[in-house]
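Asker: The structures come next, written out as structure tokens.
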Structure 1
Amino acid sequence: MTIRPGLLFAITSCLAVTACGDDVDLQKIKEKTKKQFPKLQHVEPGTVHEWLSEDQKLIVLDVREDVEFKVSHLNGAQRVAPDADADTVLKSVLKQAPADAKVIVYCSVGVRSANMAKRLADAGVKNVYNMNGSIFQWANEGRPVFQGNKQTEKVHPYNKKWGKLLKPELHADVEPVD
């Protein structure tokens, strides 16, 4: 049986939320994601920040909805639809990437990005990493986010439940995704 990437995301997102109940906890989600994707390379936002400052060969993929990306993203990130298949990403975003480039994938908390990173790894991308904790942890720890090329302070909170994982002062005043 083949499961479409979008359906896989919906199932794993439900599992992550169910694992945390109504009291969502970023650390529990990170642990659950690492356990669910044991063969995947996971990296913390602090390490990604170091890699970016070292000017290493990095490709940064934002695997959130367009409305989330437009509010803010990591500087230089390229948006990829959460349900995009690996071939589409390989033929578009990664076709010009150096073979030794590290591919960093992030979303809000690390679930959608883990799904995308797994699809890319399964398609043969060697240096793909899921940024566990993703943009919520990145912003919560005081790292810069951008709207276009301009630094901003706000992040799309996704929805009321997931938004609990983002410091209240960082919430953009926007409609929820779902």
Structure 2
Amino acid sequence: MATIGIISDTHGRLDHRAYAALADVDHIIHAGDIGDPAILRELETLAPVTAVLGNNDFPEYGDSVGRFARPALEGVRFLVAHYPRDVRVTAAGSAALAPGDPLPDICVHGHTHVPKLEWGSDVRPATLLICPGSAFRPRGGFPRSLAKVSVEDGRILSARIESLEGEPLFTWPRHP
């Protein structure tokens, strides 16, 4: 089993609470608006990092950080982009996928600064759509937040978005 930490919109500042919250993860996904290459270096002291460029990022991160990322972690396929529209997969396709590319199990985006965890027909063919919110400047009355996903052998076990204090905001699956 692996735990994937998902963070976005740090804008050059890594809150010590975000760093602490990610200390137990096996891999980190940064969904853009990184703000400073030092953020990725700091996150890499915790776990391997997959990151994408946001609208406030520039090519200073090197070839390993582009507009899209498609990591497969524990057999679960992720599609990562900064903009929400770039991770939507429709019958017409997706800007992030070429014909024949495997379909994602989890789509991740940043940009809105509002946490979101969706599933069901609105996110198909993916199982989950996750926006971790913002680790620096949240919007919509939400606190600073990030997401964590547990995966194992090609299965998504659980997903949650939590405040930097560890309070749950959204969870999947929902338990009565």
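Asker: Could you tell me which structure in 1, 2 was used to calculate relative contact order in percent (Cα under 8 Å, 6 or more apart) as 23? Before the final figure, lay out each step's value.
Answerer: Numbers: 1: 26; 2: 23.
It must be structure 2, since only it matches.
Asker: Identify the structure, out of 1, 2, from whose coordinates mean projected area of the Cα convex hull in nm², for residues 35-98 alone was calculated to give 5.2. Before the final figure, lay out each step's value.
Answerer: Numbers: 1: 5.5; 2: 5.2.
Going through each structure in turn, the value belongs to 2.
Asker: With P(r) over Cα pairs in 10 Å bins from 0, in percent, for residues 51-130 alone derived from the coordinates and found to be 18, 52, 27, 3, which of 1, 2 does the value describe? Intermediate results must be reported in sequence, preceding the final value.
Answerer: Values: 1: 20, 57, 23, 0; 2: 18, 52, 27, 3.
That value comes from structure 2.
Asker: Here's a follow-up. If we compute distance in nm of label points 7 Å out along Cα→Cβ at positions 67 and 139 for structures 1, 2, which one ends up with the highest value? The partial results should precede the final answer.
Answerer: Values: 1: 1.5; 2: 2.1.
Top value of distance in nm of label points 7 Å out along Cα→Cβ at positions 67 and 139 goes to structure 2.
Asker: Given structures 1, 2, which gives the highest value for mean count of other Cβ atoms within 10 Å over residues 107-114? Present the calculation step by step, with values, prior to reporting the outcome.
Answerer: Working: 1: 28.1; 2: 23.4.
That would be structure 1.
Asker: Which structure, out of 1, 2, was helix-only ellipticity at 222 nm (-39500 (n - 2.57) for each DSSP H run of 4 or more, over all residues; to 500) calculated from, if the result is -11000? Mind dumping the intermediate values first?
Answerer: Values: 1: -11000; 2: -2000.
That value comes from structure 1.
Asker: Can you tell which of 1, 2 yields 1.00 when FRET efficiency 1/(1 + (r/R0)^6) of positions 115 and 147 (r between Cβ atoms, R0 = 25 Å, to 0.05) is derived from it? Display every interim value, and only then the final one.
Answerer: On the way: 1: 0.45; 2: 1.00.
Among 1, 2, the structure yielding 1.00 for FRET efficiency 1/(1 + (r/R0)^6) of positions 115 and 147 (r between Cβ atoms, R0 = 25 Å, to 0.05) is 2.
Only the coordinates and a few stated rules stand behind these numbers; no lab work does. What you are looking at is a predicted structure, and each value in this text was computed from that prediction instead of being measured. Cβ atoms are built from the backbone, for glycine too; each structure is taken alone.
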